[in-house]
Structures are given as structure tokens and as C-alpha cells.
1. Rg and Dmax of the Cα atoms in Å, for residues 48-95 alone computed as 14.5, 47: which structure among 1, 2, 3?
2. Looking at structures 1, 2, 3, which one was helix-only ellipticity at 222 nm (-39500 (n - 2.57) for each DSSP H run of 4 or more, over all residues; to 500) calculated from, given that it came out as -20000?
3. Can you spot which of 1, 2, 3 the value 42, 18, 15 was calculated from, given it is semi-axes √(5λ) of the Cα gyration tensor in Å?
Structure 1
Amino acid sequence: MHNMALCFQKMGALEECALCLDACLHQINSQYLLPKFTGSAPRKLKKLKYECKIHMQVCALLSQLHRHQEAYIHAKRSVKIAQYLLRDLRELTRVYYNKSKEAKRKEQLMHE
């Protein structure tokens, strides 16, 4: 669906592009795909990144169509998702750093 949206955008069919991007947003949050993105931090981050990107694309597209109020709503959603994404990335980095630090400490203890 996202590829179709990009094709419509290249062809100048902005309304059709907006419909495809809206469908992308509905698909990414569907009950069918939800299990695919839960349980794993990298999967969750991938979903958030994609969702953030789509909201920004919809924002830009709606702005081109002079539908600025709707564009503003998508921009706000994108920013909120980006904040979640950054928070989760920070937490994931902290976890991996602590694991690495603990592994180095254990290795040093084994060599003593």
C-alpha cells in the first residue's frame, strides 16, 4: 500500500496518495499485525519508526492539498510517536550498555 502511495504521489494524484497513506496507518495498527510488533523491542521500534514516517508523509501531503488542520493533527501524532521512539531507544541503549558492562566485569573476574 505504501508503494502505491508513493506512485500516486509521483504521478501527482495527491488525493489517492492520501487515501493509500491513510490505509497504511490503519494497517499498521490492525489487530492482524499487532502480534508481529509486540514482545520484541526492535520490532516495536521498527513499527514506531514506520508509523512516525507515515504520519509525516500524510502531514506534508495534506499541507500540499491546503488541508492544514488535518496536516497539523498528523504532525502532532508524528512528534508524539518520535518522542516514544526516542524514549524507547534511550531505554534500549541503557539496557544493552548495562549488559555489556556486566559481561566485561564477569570476563575480568574469570581472568583473575
Structure 2
Amino acid sequence: MIQTAEQVIETVRTLPKPEREKFFELIEVEKFKHIETNGELKQKNKKFRQALQWIDEHKEEFDGQFVLLEGSNLIAHGTNPKELYAAARAKGIEIPFVKRVKARDLPFGGW
């Protein structure tokens, strides 16, 4: 018998707590299997490394600004991070990489 997602959800809600916990553990395991098998996690890590490298290469040019990156591609930049998140949503970017660029960290001067 094939059930719809709504039917499965209702069934899970009626389970005793220990059985629901088993179900949720299974879902977590399956979710990560999916990510690892389709290369999604590797792709996200690659984009993250590319973004960090881009920031390192362009830190003087964008010092003090926020940047929105998709891998090594600059999508937008400015002083208001809320505007960058809005731009990311408008472009369909689910998990935007927004970071404030600092060209120089001030040395710690002590007390």
C-alpha cells in the first residue's frame, strides 16, 4: 500500500515517543546519505573555499564592505548586509555567502 506524505506524517504523529525518535534518526541518516551521494556537500565545500579565496584576493578593493558571493563570483556588494540577503533571495540563492571584508586586522596592543 502506497501512502501519501500527509498519511505518513499522521502515522508518525500517533507513534509513541521512542518510536518517533527512531523514525527521526532514520530521516537524518537518509538525509545525509542523499547529500553525500549526489555530491552536493562536496560542491558546497568547493564554493565555500572559492569564496574565501576570492575574498583574500580582493580584500583591498572591498575593504569594509559586505560581499555576496556564489563560489568565486561576486553577485553584489555594499554596506548593508540586509540588501545583499534580499538580492540573494531575488536571484534564487538558497544559502547566501555574505561576509564583511577586512583588508587588515589590527594587531592586539595588549593592556
Structure 3
Amino acid sequence: MNESMRAALDPVILALLDQEPDHGYSLMLRIRSTTGLDVSDGSLYPALRRLEDAGRIEGVWTISETGRKRKVFHLTADGKGSLHRARADWPAFARSLSRLLKPKRVREVPNS
């Protein structure tokens, strides 16, 4: 995942956890399948830690069907508020980025 896509990762995580709680690896697969973003564990796990430290998600250690420990994350009330704000702000944010990042047209100067 490149640097510019990292700005979108937090709202994507919040939106997916709003649908259902999930653990890291499964969440990474859901992000890839729903967005096409090639998110790696090196991007996902720091984002999960950051969101958990901020109180937007909460992780609970569980035991999987195979007996392995895994941390299942769910959205907190603060996370739901953050997601609501992100959804409200996203259209204007996306338009602004599109205007800013749109390639400039190069005006050709006629030969004299």
C-alpha cells in the first residue's frame, strides 16, 4: 500500500468493523476483496493499533476454532462517531484531492 492510500485505511477499517467484528488477517482479506487495495500486514496492524489507542476500536483476545489466539476488533461508540464524520466529510475531501491531483494540461506554444 503506498503512502497516499494510507489516509483511506482508517475509514475503511472502521467501515468494515461497523459491518461485523473481525480479526486482523481476515480484515486484511476483506479490505483487499472489497476495495482492491493491496494492504499488507505492515500497514494494517499499525493502523489497528493506532485506532485502538485512540479508542475508536477495541480488541478482545479470543481462541479460534483451531485453538490459536487472535484478537477480534469491534467498533466503539467513538469509532462509530468517527466513521459517521468520515462518511460526511468524504465527498468534499475526495473532490478536493481530485482537483489537486488532476494532471495539469500542458499548453503547447506554437513554433515561431
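Bear in mind that the values in this text are calculations on the coordinates, not laboratory data. These numbers come from a predicted model, not from an experiment.
1. Values: 1: 12.7, 44; 2: 10.4, 29; 3: 14.5, 47.
Working through the options, I get structure 3.
2. Of the options listed, only 3 reproduces it.
3. Numbers: 1: 40, 15, 11; 2: 42, 18, 15; 3: 36, 17, 10.
The read-out comes from structure 2.
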